[in-house]
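In structure tokens below, several structures.
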Structure P
Amino acid sequence: MKVTIKLVGPFRDGRFKENVREYPSAVSVLEVVDELRIPRPLLGIVLINDIHARIEDELHDGDTLCLLPLLDGG
């Protein structure tokens with residue numbers, strides 16, 4: 001299945017801004033995060049098709065996954 005991955009901020013360093021990737025069916029957000037070697041403690045917001053999601057959620061063909069780091073500031 002094809003999933004569009006969007007990375008925000010420092011997650012792009014050495015990776016990409018947006019990329020369509022092939023995955024087996026029933027892949028989870030966690031598996032994608034681990035494959036991309038994104039440190040789990042830095043993961044802040046997960047969006048699947050622009051809707052808040054959990055790291056345990058499964059992805060489906062045609063989904064767009066957006067990964068944002070923890071936000072800091074004030």
Structure Q
Amino acid sequence: MKLKYELIIYWSEVDEAFIVEVPELPGCAADRETYQESVQNAEIVIQEWIATAQALGRAVPEPKGRLLFA
């Protein structure tokens with residue numbers, strides 16, 4: 001499955017980890033010590049989020065691409 005959701009990635013001093021948020025999927029976020037690991041973890045969490053939503057009969061938003069502009 002190709003995941004095309006926007007990812008917001010930032011370093012958290014408090015957590016001492018990279019945080020990845022997926023704004024199109026409410027509550028969907030991941031973290032890890034390295035940038036690469038955080039993105040890989042986010043891919044897993046996105047798949048789990050989608051699987052859970054489908055199991056509960058909830059709609060899964062279509063990826064819209066870039067939502068925010070820096």
Structure R
Amino acid sequence: MKFSIYGRFQVEVRREGESWVAYRLGQGLRGRMSDVVVPAEVEAAELAAYLDDLFHELAEPGDQVVSIQ
């Protein structure tokens with residue numbers, strides 16, 4: 001699943017085995033975000049809210065974490 005983090009950058013979160021793994025997406029690049037830990041028990045439908053909790057310090061009023069395709 002891919003997310004726009006407040007329109008500043010994009011993150012892809014993938015289920016790998018029993019864990020979630022986060023990658024930062026860039027111009028043709030994808031780098032693992034080892035500092036972003038998503039607990040295995042977080043449901044896919046909760047990922048946007050979880051990422052919002054993690055990155056809220058970057059948000060400005062009205063900013064949202066949005067699922068993208």
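Each value in this text was obtained by applying a stated rule to the coordinates, not by laboratory testing. Values in this document were obtained by computation on a predicted structure and should not be read as measured data. Cβ atoms are built from the backbone, for glycine too; each structure is taken alone.
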Subject >> Which of P, Q, R leads on mean count of other Cβ atoms within 10 Å over residues 17-24, largest value >> reply: Q
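Give the label, chosen from P, Q, R, of the structure having the highest value of distance in nm of label points 7 Å out along Cα→Cβ at positions 9 and 57.
Values: P: 1.9; Q: 3.8; R: 1.4.
That would be structure Q.
Any idea which of P, Q, R comes out highest on relative contact order in percent (Cα under 8 Å, 6 or more apart)?
Working: P: 43; Q: 28; R: 38.
The structure with the largest value is P.
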